[in-house]
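Engineer: So, here come the structures, one by one.
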Structure I
Amino acid sequence: MRHTYAFYILIAAVALLDMPCQAVDFDFYGRTGNGIEVDFSSRPGVPAGATFSGLSLSGFGSHTVLTSSNLNQGNFLNDGRLWVFADPARNTPALGDVDPAARGFQGTLQGSILINGQQKTFAVTIQPGYTGAGSGSVGQSLESINNPGNNKLFVAQQQQRLRYLGFVREGGAAIAVDGLFGPNTDSALRTFQAAFVAGVNTSQNNVDGIIGPNTAGWLNAANAPTWEELIDPDPQVPGTFSVNSMIGNFDILPSRDPGTNLRTGLTPQIERFGTNWALNLWRSGSADAKAATGITQLMNAMSTADGYGSAAAHSTHLVGMDIDMHVDSSTWNFGNGVTSLAEQRVIDIAVAYIDAGASGGPESGRVIRIITSNQDIRAGLISLRPSTPISFDSSGSHQNHLHLDVGSPTRLAGRADLPGDFNFDDKVDGKDFLVWQRGGSRNPLSAADLALWQSSYNASLTATIVNVPEPSSLAFVFSTVSCWFLRRTVR
């Protein structure tokens, strides 16, 4: 290797032009969906056998920090290890989020600690996303409710991932990250499990509540389900809702107003939540149906904010993988053996959803069953899409809508972080070299981490620059890195 150390300093100097100057002793990096490990004992300048105390988290707000002692991973006084779990709810600029377009919280948190009685400052920069493979991914050892063998660190990682993905406990509140697998974690987990099991009428009672390899695989999957609210991009004016005035690709049926029992649009539909898989299927199917028929679709009901509450009206809508699709009132009958124009339109619309799911890819669910109380609609769907199960409800409960059961997509392997991307910004550049030089890579100041960064850096660039910079270039280097020297760790 003919590259010189001065060349890498030059790369870092250029990177510093785009970096804020923070006068802290230690920098750490991680992702909002992960438990971010902070290991003070591994940092350059920290002597072997040091003691750690006086942890101050005044700049961390509501974000959760658990030490090795909290998680039964060691003794914080002696090992100086802790984990940071970003609060996904603090995702607005007013709460410090620097990237509100990304899921969860992103930003830099600052604190201080006493190492051998000497105060040191540190910052934890939280980047978007989550790690699905390798270091940073969620671990498992068959964790379950009140299991005395639960690994508390794994439980905390599992809790963080569940709340990052949006899954909540029964009642709708976010679960805490505390390393304790109690009933709240169990209820959120069961909704998550039932979503990826996604059979016909699957509920939280049909899953085991154990985080084994399959469940951890889905928590780490690149296309893990998220729990979200369905948003109509062009809703009708509140107070004026009418089925006869629907606009866009779809509308959402409002709940009835208290007192009048009318659906005016002043009271939002409470069952407007579900997995992103079901929501993506609904959006794409509605767009395709509108293109094919010119008709705006109406979503009658999905799931409540926690799933569990759906049992009050829709006992099979508990896990965000069921959709009730409104149909034209002229088809609200059992059928007469002759397919009317309105019934054919319902058939064409349902076919659009079936086909959208079949071609929707790894971020979309698929239609695995349709329920109708109209025999003409059922016969038409069986004729056009015989591989999709079409059930007949003889009670008449499915005359004013079709019920769509949504199945999960194929699981994609979890994404690993880029080799050499030490600051987790999804790029390997001079900033990562600077992080390595400050002892911020996984194996601080190791030749192996430097080689990892080198191999991932732009090969064409490094192949053309093989000489030590000229004195004028070195002058530029030293003038540029002055901020770095203010921030560098004492070695």
Structure II
Amino acid sequence: MKKSVLALISIVMVLSMLLGCQTQPSVPAADAATTTGSPEATAAAEEASSEPVKLKFYAYGYQQLMNLPGYEDKTQNLGDVYNLLIDEFTAQHPNVSIELVTLNPAGGGTEQLDVDIASGTMPNIYYDSLLRVTKYNGLGYLLNLKDYVSADTINDYVAGSIDPEYVWNLPTDAGPMFLAVNKTLFEKIGALDLLPAEDSREWTTDEYLAALQAVKDAGIDNTYPTIFWAANQSGDAANFGFLFGFGAKFFEGTDYSKVVLNSAEGLNAFNFINNVVQSGLSVPGAAALNDDDMWATWQNQQISMTGGYSYLQVLAKESAEPFEAYFVNFPHAQGQPNPPFATDTHTLAVFKSENEQENIWAAKFVEFITSSETWIPLICQAHGTLSMRNSFQDKLTLSPELAAIAKRMTQDGVLSYGPTCPKWSELRPLYASELQAMFSGAKTPEQALADFETEANAVLAD
């Protein structure tokens, strides 16, 4: 199992290494010139004052981080785990106080943080998906942690997972996106033979449609073959595999300068997804559904499969009637290779403050979290993901289903679809909006695809 973890880590890192080719926003000379481990960097760590300092910690309210093993009674609510991290850190450093703001996950975006920043309230520390954190890197808000975090910590990250010269974030974990199938339901309707074989976990789009149709034909009350959602932007990475399965891609090259999704391959993918929705093979009203609807319908066994990640296995076990989750790759069109995997990374960043003590202590808190032998394995276990730290690889527990996906990823690879593009946060709502228009019938797939590419390239050119 440990070999599978390491194999998956190496594949996940392909994404980050590709991202290393992009142009980074400029940073002040005071942040950019020091070499990791140099006297200047060491001095920054030694300048921490024992005088009182107050920090603001904004953290996304992940449902996955509730009811953590060994801390069930202390993690009953969204954000409880962050209070535990704060309490442990401030017990060691009583001069530091940290105010927690748990971001409501319902919107799937950064609305609350943006409103607070606009009103003059800046965070010191931010924990979220890389898909959202990257926005603030593009705006020039984030501190280069190179001069604030120890060389041992930076050098412990798997090669390619961070830029050692411009350390604008420190990941806690990362994981692949795939299809989760309710295997128990397929066994119930006598259709297990329609699912991908255990030793391959891959299938064609025709085979995928046949499985969906079998669930529809079974006529189980209040049960649908699958779900798509576009009411917020959180459904993109969970379903990008359908695009890749037709050979579509978002960007030309790795510099994120031009969106090229409006292609024959992209149109085939949009037509396919739209056909699933319009033909009654998914939960009705896709344009108005969000990721909360996906979580609920999955756990309540109202859908047979959905795009997502391994937390779906936790929900299956915690269902009122537990069922078996089965992980497979997204389908590929006939003649196309298996789609590569998109990944989701959770990461910490520090917003630059004019108060240097806030920068120093915020960086110490980030380093404390990412170096914790207690919390990082628990976070990885909860998210169903992998650590980006070399020293944690023998401390992780990988489920058999995630190990199967790890094996699949070593063969199919990871695609750099753009999560560290500085303007990715502006592209995501545009994409969701066009999916809404397509799912609701307001636009044809051709119109939605063409409009998205036009709008996206206008944003990139601005």
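Engineer: For structures I, II, which has the highest computed value of distance in nm of label points 7 Å out along Cα→Cβ at positions 124 and 436?
Structural biologist: II
Engineer: Comparing structures I, II by mean projected area of the Cα convex hull in nm², which one has the largest value?
Structural biologist: I
Engineer: Next question. Work out the source of -13000 here, i.e. which of I, II gives that when helix-only ellipticity at 222 nm (-39500 (n - 2.57) for each DSSP H run of 4 or more, over all residues; to 500) is computed.
Structural biologist: Computing helix-only ellipticity at 222 nm (-39500 (n - 2.57) for each DSSP H run of 4 or more, over all residues; to 500) on every structure in I, II gives -13000 only for II.
Engineer: Right, next: For Cα Rg over 2.2 N^0.38 Å, for residues 188-251 alone, find whichever of I, II sits highest and give me its label.
Structural biologist: Going through I, II one by one, Cα Rg over 2.2 N^0.38 Å, for residues 188-251 alone is largest in I.
Engineer: Which one of I, II has mean count of other Cβ atoms within 10 Å over residues 76-83, as calculated from the coordinates, equal to 17.8?
Structural biologist: II
Engineer: Figure out for me which of the structures I, II the number 27 belongs to, where relative contact order in percent (Cα under 8 Å, 6 or more apart) was derived from the coordinates.
Structural biologist: Matching structure: II.
Engineer: Here's a follow-up. Tell me which of I, II gives 0.90 when you compute FRET efficiency 1/(1 + (r/R0)^6) of positions 92 and 388 (r between Cβ atoms, R0 = 35 Å, to 0.05).
Structural biologist: II
Engineer: A follow-up question, please. Among the shown structures I, II, from which was the value 3.3 of distance in nm of label points 7 Å out along Cα→Cβ at positions 284 and 404 calculated? Present the calculation step by step, with values, prior to reporting the outcome.
Structural biologist: Values: I: 1.1; II: 3.3.
This value belongs to structure II.
All of the numbers you see were taken from the coordinates with simple rules; none came from a lab. Every value quoted in this text rests on a predicted model; they were computed, and no experiment measured them. Cβ atoms are built from the backbone, for glycine too; each structure is taken alone.
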